[in-house]
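Structures given as structure tokens follow.
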Structure I
């Protein structure tokens, strides 16, 4: 019955988050909801890349830096190189984990951690 899950990450500034996720991590803005269109925050923003969605929200900025997402990828090393070339903040370079995944961890501007993991072949 379940079809998919979409992580919701808390951010403090939706404009800066959109810039980082789109220009550094290569996501595309899919939608943005702002109760007051004259203000950039609060905002509920959807971004997607390669069919994978993330939602970013600034309605609860006190949660920023305390959320994260785990995403399965086909090539951690290539993705890490792409992110690094655009100035992403890397917490963990591509690393073979004892549980079998090869992972890289990227922090967004608020400190949320995005784990990109490649399963063993």
Structure II
């Protein structure tokens, strides 16, 4: 299954990016695939929901995520992330700061979907 696919929540289209339970190699491949799809979208048109629950990060993944988040900025109107543990939250906060993004972290998918549907 492709890591990035469109879902609908309460009539709102959301790009769901499934990065859950992936190894560093799996994350790098999924990031490339998601970025390619995002690049085909209109500027400021996307609501994104990314699940990182249980995935494993290393320095290469952190660097790839930095480039990915910066690349996606022009395409994303609002973005939510779920599955952040303590280390991932540090990386998440760093990425928001250095890329100028304002992604929002959530504990559960349903909370993130509700928030995105209101954006």
One of I, II was used to calculate percent of Cα pairs over 12 Å apart, for residues 13-52 alone, yielding 60; that structure is II
Working back from 0.95 (Cα Rg over 2.2 N^0.38 Å, computed), options I, II, answer is structure II
Output 0.30 (FRET efficiency 1/(1 + (r/R0)^6) of positions 45 and 77 (r between Cβ atoms, R0 = 25 Å, to 0.05), calculated) maps, among I, II, to structure I
Value -3500 of helix-only ellipticity at 222 nm (-39500 (n - 2.57) for each DSSP H run of 4 or more, over all residues; to 500) was derived from the coordinates of, among I, II, structure I
Highest-scoring structure on percent of Cα pairs over 17 Å apart, for residues 37-100 alone (candidates I, II) is I
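The numbers here are math on the coordinates, done by the rules we state, and not lab data. Everything numeric here is computed off the predicted structure, so don't read it as measured data. Cβ atoms are built from the backbone, for glycine too; each structure is taken alone.
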